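Listed below are the structures to be examined.
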Structure 1
Amino acid sequence: MIELIAFAGILLAGLAVAFVFGLMFLVLKVVFWAMFLPFRLLFKLLWIPFGLVTGAVGLAAGAALLPILLLVGGVVAIIGLFAAIIAMLIPAIPFVLLGLAVWAFMRRQPAATVSQ
């Protein structure tokens, strides 16, 4: 039991050291963030024209590719629907064949005609 209490004390001391280092790095982060804030704002303002140009190019490319993507998506949807129908019908094949066999044995034979 003493070992567990000693381990808990060591664990608590380690967490205290981690807290001190974490608090120190938090203060450094806040200082650097505040110090470099004007540069970050300047770079973001300089990036606006490039962002607008790349957004416009992406919009134009997307508008050009949209009909092709819709056509391909429609073809894929039709093929998927066809595959789903076939996937639901294939397990029914033995039952259909059994029904046809029962029908073939149970149907009435045509009456024999007498030719004169």
Structure 2
Amino acid sequence: MNLKERARQLKTDIPAVFLSLKSKDTPLMAKILAVITVGYALSPIDLIPDFIPILGYVDDVIILPVLIALTIKLIPQDTFERFRKEAEGMWQSGKPKKWYYAIPIAIIWLLVIWLIVKAIFF
């Protein structure tokens, strides 16, 4: 599978991972990782902002595909294939944009800022 095909597949895999959260067939560990993956994919705030040269796109090119791949490995294959079929065209108009998906990333950034301030002043 080449890079273009894989990028197209991600557009179906993210909604499929989202749908797998509601299934009783999805193991608990897969659900936990799916929450992290979907939250990170839908967050309007990046862990590493895109304006930072090279590193800004690391999350889009490496982190997100790795999270998706790990989540898919934990979901039974037949269950995930069912969700992949359901998810085709699910977010054709674009992924949902909700502010609450940014909360975990904002918390991480606040924690980093707090640690930096603590290291400098205390």
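FYI, it's all coordinate maths here, none of it is from the lab. Note that this is a predicted model, so its numbers are computed, not measured. Cβ atoms are built from the backbone, for glycine too; each structure is taken alone.
When FRET efficiency 1/(1 + (r/R0)^6) of positions 8 and 80 (r between Cβ atoms, R0 = 41 Å, to 0.05) is computed for each of 1, 2, which one produces 0.10? The read-out was computed on structure 1.
So if we calculate FRET efficiency 1/(1 + (r/R0)^6) of positions 16 and 48 (r between Cβ atoms, R0 = 25 Å, to 0.05) for every structure here (1, 2), which label has the highest result? Don't skip to the end; give the middle numbers.
Details: 1: 0.00; 2: 0.50.
Largest value of FRET efficiency 1/(1 + (r/R0)^6) of positions 16 and 48 (r between Cβ atoms, R0 = 25 Å, to 0.05): 2.
Between structures 1, 2, the greatest calculated value of mean count of other Cβ atoms within 10 Å over residues 24-31 is seen in 2. Source structure of the calculated read-out (helix-only ellipticity at 222 nm (-39500 (n - 2.57) for each DSSP H run of 4 or more, over all residues; to 500), -20000) within 1, 2: 2. Among candidates 1, 2, the computation of P(r) over Cα pairs in 5 Å bins from 0, in percent, for residues 40-103 alone that gave 4, 15, 16, 22, 22, 13, 6, 2, 0 used structure 2. Have a look at 1, 2 and say which one yields 15.7 for Kirkwood radius over Cα pairs in Å, as calculated. That value comes from structure 2.
In this comparison of 1, 2, the computed figure 0.95 for FRET efficiency 1/(1 + (r/R0)^6) of positions 64 and 88 (r between Cβ atoms, R0 = 35 Å, to 0.05) is attributed to 2.
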